[in-house]
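Before anything else, here is the set of structures, which you'll find just below.
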Structure P
Amino acid sequence: MLEIRGIVKRFGGRPALDGLSATIAPGEVTAIVGPNGSGKSTLLRILWGEARQDEGSLAWEGETVDTASERWKRLVGAVPDDDALIEGLSIRGHFRLCGNLAGLPSRVVEERADRLVELFGLADAVATTRSADEASRGNRKRLACALALLGEPRILLMDEPYSGLDAERAASLSDILRLLAAKGRAVAFSCHDDGITRSVADSYLLVRSGTAEQGPIDRLTRLEAMEPGPGGALPWLD
């Protein structure tokens, strides 16, 4: 169990997260939802160690964790919203670089990369592009998802992983997330698409006003029914 304990994060003295507490359970897919600017991405960046909270702590299996530690980085697979790919580096080069940073033997990296390229339907992109930044938006997103799984993490955290995917690829990703959860992984993703959220997630974590509420996905109020945010913008487009 990943426990989020009273997380506070301030920007310019104002709290983006204000004592947020929640849990993300292994064996489940958790959808992180909330109004635009509510702190979903901030929370995910804290969880995978890119940002540091000002107050609060995280615990995994009852033990407080340091998200800057190598141990934590090996437990977590992260998919940032911007994909974090390197300009000029090939798709295969991304697998080799990430594998090297994770301390994986070259043979293991190549074997896992072969499986992930097949799983995410990236063979054509590998054959037709010299660098990952030349690939389509959907292929770049799928590559980011594949790279997050290279180290076989126990926790998978994804910021808008469905962005740029067509219906077929979105359905394939949903199947992969459900399979990972069935194998006991803790899976959490942010998403603004109500249909996708309900089709894949077991539970929701609603981030709003710096705090969170959570429960089974069938108890989540329909996102379209929520009141517009400031300026009349739809609040769920993050």
Structure Q
Amino acid sequence: MPKMPPFAEPGLAGRRAAPPRTAADDIADSLREDILSGRLTGGEIIRQDELAARHGVSRMPARDALRRLESEALIEIHPTRGAVVAPFDPDAIREIYALRALLEGEALTLSCPRLSAADIDEAEAALARLEAERDPARIGALNSRFHLALCAACGNARLLDLIAGQHAGAERYVRRLLTGLDHQAQSQAEHRAMLDACRRGDVETAVATLRRHLDDGGRRLLATMREGGA
């Protein structure tokens, strides 16, 4: 099951209990935050032996953590160089945002007519916290929490797992978009429009707004990369 964003509550990805934490979980969380925060940059080599020694574990949990971050497109594992922090990648942005539009569009189509007052309140609470948040480490998680809350009633746990996986892969880009590109006001206006449409039960408007929101965000990131700002 893909790692859910920090402090996301049980229920957004199929209401299944989280498995017990492992050493690989702790290593992956620490390394993920180093990459998302920019403390580790694209092209930087991560040595498995050094990672294991730093966390006081054997090589196996370190290897498992690296494989997990590889699946999230945060690192690349080369036959000769080993593990390397993945650079900001235009192709990855296109793929992630296209997949999110496809998957979340389907989930929201199914979920919108079924959303309860509690689901709407969950999304509203996440959005209010996102509007007030200034900590980059929490912005991406709150953004995911909002989107997943609106999709929660779709009735397809596997679809929600796929969406959660794309959010994990997108977080470094979402942080860049919402903290470094002065895009948060536009993003929040689009979030509000989505929430209002869902509250009215207007599926067509909610899904159209979601897709426009993702398209705008992806294009903004790609334009910034072309200008050398990423």
Structure R
Amino acid sequence: MPHAPESAHEWVSFADPEEDRTWMFDVTFLLSQWTCIFGRGCQGVLTEPAPEMVQGCCSYGAHFTNDEDLERVEKAAANLTADQWQFAKRGRKGISRRDRHGNLVTRQADDACIFLNRPGFPAGPGCALHRAALDTGQRPMDLKPDVCWQLPLRREDHVADGGHVISTLGQWDRRHWGDGGAEFAWWCTEEPDAFVGDRPVYREMADEIEALTGPEVFAMLREFLKKRERRATPLPHPAVRVRA
């Protein structure tokens, strides 16, 4: 039997039960053991490996997807305490700015996202919004910018002729960061270091996937992936695939 190309992924598609939409899902990534290793070996997204900085993918701040996204994060930021947020004083002056392309993004503090607590902060390094969610029993995705809770998932919608929508849900690759992605010294979806979870992505990120697809589509996807796991050995993710 011929070997699959090193970069091959298995995909599945099915029709949305309520909309004129076709969904396409990256089965290989969703069945993989990827997990966020922030603070546990993540080398960050700078041009040189920098695990000691504990910045993860927060070095450049976050792009807001729309006004609703910004308003939700602004509301969450207003409730952060100085014990949760290292840069609370600076944040009171505003959490967003316009980049050179006119996009709304989070402000930076000391060359990284203003919400990123650094090593040495009493509450520990990491996102202040994430910290606050854990402190108050909320889901981090309900406080953080959309792009932050979605990573490394990416949904893309394409409107075909006649208005039919094709929605693709897969992994976030270097290319999705634009030209800067090629300069990263490391990116988690292409390195075996991050594929060390104890359950597949579709279980690990169930809330995030459901938020991106809606509950009915997610239920269909979940049932398919459960059966796919039992039916045959999934195609290993390229990051961990044994090369012949």
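Quick rundown of the values:
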quantity: Answer label among P, Q, R for the case where Cα extents along the principal axes in Å, calculated from the coordinates, equals 46, 38, 36; calculated: P
quantity: Structure (P, Q, R) behind the derived value -10000 of helix-only ellipticity at 222 nm (-39500 (n - 2.57) for each DSSP H run of 4 or more, over all residues; to 500); calculated: P
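Read-outs throughout are calculated quantities, based only on the coordinates presented, and are distinct from any laboratory measurement. Just so it is clear, the model here is predicted, and its values are computed rather than measured.
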